[in-house]
Structure I
Amino acid sequence: MPRYSIDDCDPPVEFVEVDSNPEPAIPEAFRGRILIHTVHDGDCIPEAFIRNDEGEHYVDPELLERRFVKERDWGADLVARSIAEAMGLRGFARVRLARVLMDFNRFPGSTPHDTGDFSLERLAISYPFAHRLDHDRKTTLLESYYDRMSSMLERELVHDKLIMIAVHTYDELNASSTRRPHLSILSSVLGYQRDSRMPYGIFDPMYPDVLGESTCSRILRDRVSLSLERHQFRVSHNYPYSLPAGCLEVRAQVWLFFKYLRERFESEHAETREDPAYMLVWRMLMNTNLRYQEGATLFGYLHRYRRVKKKERASFEAAGRAYAHIERFLEQSSCLRDFRRSRDRPSSLGLEVRKDLVCTLDEAGQPQPRGEEQTNRAKMIGEVIAKAVGTFLETDRQYL
């Protein structure tokens, strides 16, 4: 029997309720402002992507099973549940769609070639489905699942949160056979780590490069790291990789900044709220999942100087003037400084937990039924992280 479930995956994101903790680590006032989520723990593959209309498999079942096992973040749900319970939250969000079919933590698209396991450069649809599905089927996949996930996570769950923790699990060993730390905390954008700036041509260049330095409060990151180290867990930062630009932590940070900028701008320029030119600019700036064609078209006109039809030129020129107005406002106001220093600036961090700590793997790397040892260890990790976040909220946050 395959480990994945052949299911229509509706809804593609579920909210998993957990048992209430009698002594929650998080003050009640903050519990509704924290989101714990897993994006690589899904086990559903809809029937429409298993076989074509003639009943033939898109992907050989044995290959699909191997790739599913390799791609899934085994044990991530156990850690997410433990953190949510210790914090006293209602639950955590879980993407149900299997990562082997589509990775919501990457930009939409089809990876043109096999980039290797877990490449940070690949797109949402990668090997083997990138080579086996036709254009119509890929479009259906993105529209039916990627877009709905974006709506549920980025709009319904993320927009009012102060702290977001994405729980992942990674392999025990690097490719060189050296052992990885027990946990790694991810908070820096890959492009910023490499070039000291945001990657060009993805998000609008109005997004300040300096915000790519960290997607979360460094005090929060270090409080969590120190607390784990005190409990004998070895912790690294942004190792062996940092955050890909297409992941939810980065996309949400960009979206939330432009949301903040829009609120500040419109509070001083209320007359622009219903202006079509300004509305088009905001749609472009907040098109962080790159799914809206009108945002991409305006981006091409403004930053790549692409030609537009003569009948549309006036509206694009008006949008250009609106863009310049918003850009001047950002440069001349205290908006960036206030966002960076605000106690309400959202923090998004990725948490990688070594698989062998929370999941038993056999010699072939196949996950086995969970044991008491893995469950207890996940519980300890969850309790330590929850108490660290509680300390940050009650004590450290005043220093921001």
Structure II
Amino acid sequence: MGLTAQSPVERRNFRLNLTNGVMMLTANAVTSPELVMTAFAAYLTSNKLILGLIAPLPGAMWSLPQLFMIERLQARDRVLPIYRMTVITRIVVWAALITIVMSTHNATILLITLLTFMVSVGLLGGIAGLPFVEITGKTIAPRRRGQLFSLRQTLGSILAILGTQIVIVFTGVDSHFDFPMNYGMLFIIAAVLQTIGASAFSLTDEPPADSGIAHPKPSLKVIQHIWQTDSNYRHYVQARTLLVFSSMANGLVLIYANEKLGVRLEMAGIYLMVSTVIKPVFSFAAGQISMRYGSQVPVVIGQAVQTFAWLLVLLTMFITIEGRHAEYYFFGVFGLIAIQQGLVFPNLLPLGLNVMPGTERALYMGTLNTWVGVITLVSAFSGVIVETTGFEVLFVLTALLAIFSGQQFSLLREKLKDA
């Protein structure tokens, strides 16, 4: 099915949304929670509970406030002003992080600052998140959503290759910069990139919502009714839940490789570079697939790839590999994780928008995102599993959950007809 022509306003909104994604993804490469932020925290503490919190904490905080944003969004014709307010506040939070990191070497202060920052910037992103979803749903046609988010991921990942070079320069094995000044420089770069991206989206031409619609207020009774009557939404929520838990070991892969196999923490920048080279290829492929077949297909394939990644990690427990050989081996592991992320993450939001009623995006997506935030916060305690049962149990669990997540995604009925 071909795509209808876009008006000048639609093209402009598409470009602004794309710019937002490219800048945000490039910034996220420079301060990757799974590699850069976790490596930063590893210099400050060896506590597995804390290290396990680093990667999922921003996502959990991003999702939690959204249930409480639903009624506010339903009552407004336009929600862009809410997004704009968070942009200014996030700039202040980034400035505070940079100032403290550049002015002290105290490990306790730095760790508290890092955790406070991850919580704060995550919550602010969550307040902006539902307006972002609502505006995207208003301004991007259903069949173009997969294309947009795949382009966001593809171009962002290409620019992120430069970002990973910057990470290597400041934090790599041959870096001439001292800790924590080296990470402070990365935070400055990320703050500038995020500010550009958020400012671009703030210029979106948002059409007014239909004020004549009587929206149901969010309540347990309403949510229960949706759960019981909308099997498509139920499968999507179950799939997203399993996806979160299947990814809960992401931030601990490097820690496992370092402690058990002698992989150096300084390899974080190298692995990040490999990941950012791989992601755009598979993000672009996912976009092409989504335009023809929808966003469901690349997501299901991605979960199969994730399963294989965890099996590769588990294999290291049965073969003799350490030091440099282990470092080479984990290029494959992080490469597969990058493939999975390239296929899955650009398509999650388009897939969600394509299985939910267009008139109730705030209710459906806000409820989902808050739930995802709760379970992401629970999954952040993956370090507890490691401390009590070992890495083996964690990786077995994530492999099984990846399979179950893919199965739930495969049951969805995606709506691709342009509204």
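Upon calculation of P(r) over Cα pairs in 10 Å bins from 0, in percent, for residues 185-232 alone from the atomic coordinates, which of the structures I, II produces 18, 20, 20, 28, 14, 0?
Value 18, 20, 20, 28, 14, 0 for P(r) over Cα pairs in 10 Å bins from 0, in percent, for residues 185-232 alone corresponds to II out of I, II.
With relative contact order in percent (Cα under 8 Å, 6 or more apart) derived from the coordinates and found to be 22, which of I, II does the value describe?
Answer for the origin of the read-out: I.
Have a look at I, II and say which one yields -25000 for helix-only ellipticity at 222 nm (-39500 (n - 2.57) for each DSSP H run of 4 or more, over all residues; to 500), as calculated.
Derived from the structure labelled II.
Determine which structure produced the value 22.1 for mean count of other Cβ atoms within 10 Å over residues 17-24, calculated from the coordinates; the candidates are I, II.
Label of the originating structure: II.
Identify the structure, out of I, II, from whose coordinates semi-axes √(5λ) of the Cα gyration tensor in Å was calculated to give 33, 24, 21.
The value was obtained from structure II.
Every read-out reported here was derived from the displayed coordinates using simple, explicitly stated rules and does not represent laboratory data. Just so it is clear, the structure is predicted and the values come from calculations on it, not from any experiment. Cβ atoms are built from the backbone, for glycine too; each structure is taken alone.
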